[in-house]
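Structures follow.
We did not get these values from a lab; they are worked out from the coordinates using the rules stated. Source: prediction; values computed, not measured. Cβ atoms are built from the backbone, for glycine too; each structure is taken alone.
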Structure I
Amino acid sequence: MDESYTDNLPPLSRRQTLKLLAAGTAAVALPGLFGSRVAAAAMSSSGGQMVVGFSQEPTVFNPLMPHIEVDDGLHFSLFDQLFGVDEQGHFFPKLALEVPTVENGGISQDGLQFHLKLRDNVKWHDGQPFSAEDVKFTLALLVDSHFRSTSRTGHELVRDVTVISPTEIRWRMEKAFAPYTSILAATFIIPQHAFTGVADKNTAPFNNAPIGTGPFRWQQRVPGDHIELVANKDYFLEGPRIERLVYKYVPDLNVMYTQFVAGDLDVVGLQWISADHYGEAKKLPGKVVDVFQSATIENFAFNLGKPQFQELAVRQAIYYAIDKQTIIDALYYSLPKPTETYMPMQSFYFNPDLPKHEFSLEKAAALLDQAGWKPGAGGIREKNGVRLSFSNSTTAGNHLREQMQQYLQQSFQQIGIEMKIANLPPAVMWGDYWMKSEYDTAIVGLNFLTGSDPDTADYLRSDAIPVQGGAGQNVFQYKSPQVDQWLAQGAAEFSPEARKAVYFKIQQQVRQDMPFLNLFTFANVRGHKQGAENITPNINVRIDSWNVNRWGWQKA
């Protein structure tokens, strides 16, 4: 540690930090900014409409293209999978008549053959009949090299897709792949006829005016404000129970909470009620508020393509310099739980034996000293012409994350690291800036799993880096031949115990390599109006609208 440098920056004590952060959370709630036309409809709602608040704006309406959690809110409303997964982790049939298993003959004993029977009473929103051809088209488009696919994992193993009849389809897998059932449960089927004659499917009209089979139909979008959906009267499953569903974009979490209190929002969706409002929110009359420990992990993510982060010692030093527990206690009222892995604590595959985080500015500075990062101009460390300076980005309007950034900025400064805050509107932040690895570092909540399956190839595999031509979510640009090998091994195993041993090793390696720093699990403070039914959390999906067809209002 360079004494002359650190002497000029006295560290904050834990007590001072708690006071600072607690003061920062006493943010004044701003008046509602609800669009007048939608607000009037919401006020007159007596069971026919439900208004859901999202702090991020859905912008990707083709579910097969790269997208984030908030977009799934729309996808669950507009589209269907072959089968879904409920809050207990059980698969249930949707477009398929039954969930394929070895017992019912839907999957062969060796896991290589799939044979599905489909419903014959399903129509697309434009009246065209759904058929096995649509399933074949969806599976093919996901692996089309000219299409910007959200993920090819698992789908790239599908071979010889055969449409037996409009209600029957089969295919074989190049090799057995244990996660594929969970992947199918997260794959929405889209209509083949909507792409007929379209040369570039990345820019198809469908992508801005989606046609699905789901419980709600597309009505209109007012960019920057809301999306309005209407009931699909021909829906083939239960519901829908409401006539109109409005997804309202409210980027400021304080404003979202104010609108919930005022009654403008019926349901607080992503990013829910911020922890600093929980004490008040749980006492609100006419509201139902609870805390749900989700599978989403809050992360400090690196872009390993940037020269500042090539060296492991830098990433280790940054982790030492994060006072994780104080952030949890002071900003999040101790609701989240600290974690060392991307695997949810509720998972059978969670590794509890990873090295525990330690906050130590002294050890952080010593690591950088040993690695040859010396203070330069302005006290910022340098090595080989590279300054240890970077930006950190997240969604603008998330005041708790913004306060976390300010605290991190001060901590890093004490050891000669410059972190500049560069927050963006959600649609920009989670667009190409994130998906094409244009960021330096980011604070991001991620659910790394597909359903309850432990496979994380989309986020960790070397060929899942979008900016390098891959299809997946490895925006960190993380490459580990050993992890690639273990991911392949884990996906080929069907025994839970055998898979557990493999995924324990992967978690250990990722904890060692630090492509991202796992901070804490999300504790979602969920809220909805009293009388709203079936707003049910589900740890196996990325967003609460997984069962939106069953949402409704209690009868008086």
Structure II
Amino acid sequence: MDAFARIEHRYLELISQNPNACVELGLAQRLGDLPDPSLAAQQRSADLAELLLEAIAELGDPADFDQLQDLELMRLTAEQIRFQHDLHVDGQLNLTRLPKAGYEISSGIFLLVISDPRPADDRLDDILSRLQQVPTYLQALLGRLDTPVQRWVEIEIETLQGLPEFFATIIDWASEQQYPQLTALKRAVVQADDAIERYTLQLRALPTTPTFAIGAKQAAQLVKLNGIEQSLDEIHQFACDFVQRTRAELETLRQTLNARYQLAEDTSVEQLQQYLNKRFAVDVPQGDLPAVIRRYQREADKIAGFIQARDLFPIPADQSMNIMQTPGFMAPMIPAGAMMQPAALRAGTKTSQIYLTLSESLLDEHTELGIPVMMVHEGIPGHHLQLATACLNASVVRRVFPAMELAEGWTTMLEDYMLDQDLMGELTDEGRFIAKLDISRISARVAIDLYFMTGEKRYLQIGYDVASDSDDPFDNASRLLKTVTGFTDGRVQAELNWYSQERGYPMCYLLGNTLVWQLKRDFVAAHPDMSADAQDKAFHRHFLAAGNMPMAMLRQRFEQLGLLSVNT
């Protein structure tokens, strides 16, 4: 084993410390374990990260460009783990303020149920083992917590409330499979439910804090460790510029559509949105919410046919998508839709799980105009295509690295691109209006992400006249998000839930969108002799073939391959 291979082995050892990561990545190890929430376990991961960083430093820079980029990705991973271990709020470790038992218990078990290709009995054995560990896990987490964030406690309790129903479905599945240890499984579920009830009572009794901002210095470091080169203020300026452009586009579309539907000239953007939502509502007979899932599946098939007829993107043969309703325990953190990526290190078909959060109150988020945009974003050619293709990369680290601004920049770019390709035909203006209104959220995401991280209200000023005079950051943030998007109250609160916990991720949508369009414009400028169609296809091919990495590194890769002009 050469030096690079040894470092790669250390990297795999580091990222497989969390058993849930093993399930998500498709590694055949620790599948029957729950994560260890103790501070001692977090310290062990930080120590492994330090050893990896030392090994990378000792190796130096290899001559091979692929290895050079892989080492940088591994370095960023190790630095992120070390940073998250040391991250603090008002002198207190962030880890002691964050209760995530609901997510940590359920996420691995859920993937074992829906996406693990092994025989049912093998999966149920691992699920049984995990359920038996729930009481111990919860006590260890309580031992770590000290003055948790009040909003995060509320999220935790809401998530936990969905687990008994989820566990009951596992019992039903095990009964259908005639699982030999069904009695033990039922007993483990009862013990887990009881432990969750006790934990909830103890969690409610803890003193809480409303404070979760980490300050500008740590925020800047977090962004840098995500491989992002721009400063916080530069990212904020991207949002301000985006707002100006998008509002102008929406105004033009508002006038066009008001005339088309013979609405009053002064019909506002918000009123037009409400009109279109009603006019293009999905037919849901007698409250049959699964009908919405079936409508999404038909749209996915339609888009696949559209892409195939035009050969717009290279699509791997061995890939698939499952579209399903968001389980109750996941709904607090998934406002409308989300995608669970394929298991990057498992052989075989690369399968994504697409979740749709459905309820009567959220039906306005799922319309005949919004569904095509959602499927472009989450499915093919969006997240599913990019991540399924990355899973086939020769580089291990480029299969698994969480490059959020690359992934979200790709998908948000495609929302415009696919409309430009006439995906929605005569409804292109309507679809673009809804898409532009929906994508307006990404400017608010930048503003709120920066505000939540730093605590500085100035970041909420992106061009909207919205008051930010509340002492509650969630009140200030919800005012902006509601004004920008017109989202339902339920979606606004769910969005803010994950903004607050996934620091640095919400900004990646607009940042990535800006950087992807910049890269494409520079690529097009470097290939003036190619037709527009050929430019598009070549850009898509090189983008997807690169795998997962920050946009700054992708630009370096394009430069290395001679795909950009010298002066770009």
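From which structure (I, II) was semi-axes √(5λ) of the Cα gyration tensor in Å, for residues 63-158 alone calculated, if the value obtained is 29, 27, 11?
This figure was derived from II.
Taking distance in nm of label points 7 Å out along Cα→Cβ at positions 303 and 407 as the criterion, which structure among I, II has the greatest value?
By distance in nm of label points 7 Å out along Cα→Cβ at positions 303 and 407, the leading structure of I, II is I.
Using distance in nm of label points 7 Å out along Cα→Cβ at positions 343 and 487 as the calculated read-out, with 1.6 as its value, let me know the right label among I, II.
For distance in nm of label points 7 Å out along Cα→Cβ at positions 343 and 487, the value 1.6 is produced by structure I.
Assign the value 21, calculated as relative contact order in percent (Cα under 8 Å, 6 or more apart), to the correct structure from I, II.
I
For which of I, II does distance in nm of label points 7 Å out along Cα→Cβ at positions 95 and 463, calculated from the coordinates, equal 2.5?
Only structure I yields this read-out.
Who wins on distance in nm of label points 7 Å out along Cα→Cβ at positions 295 and 367 among I, II, i.e. which is largest?
Between I, II, the highest calculated value is found for I.
If helix-only ellipticity at 222 nm (-39500 (n - 2.57) for each DSSP H run of 4 or more, over all residues; to 500) is computed to be -7500, which of I, II is the source?
I
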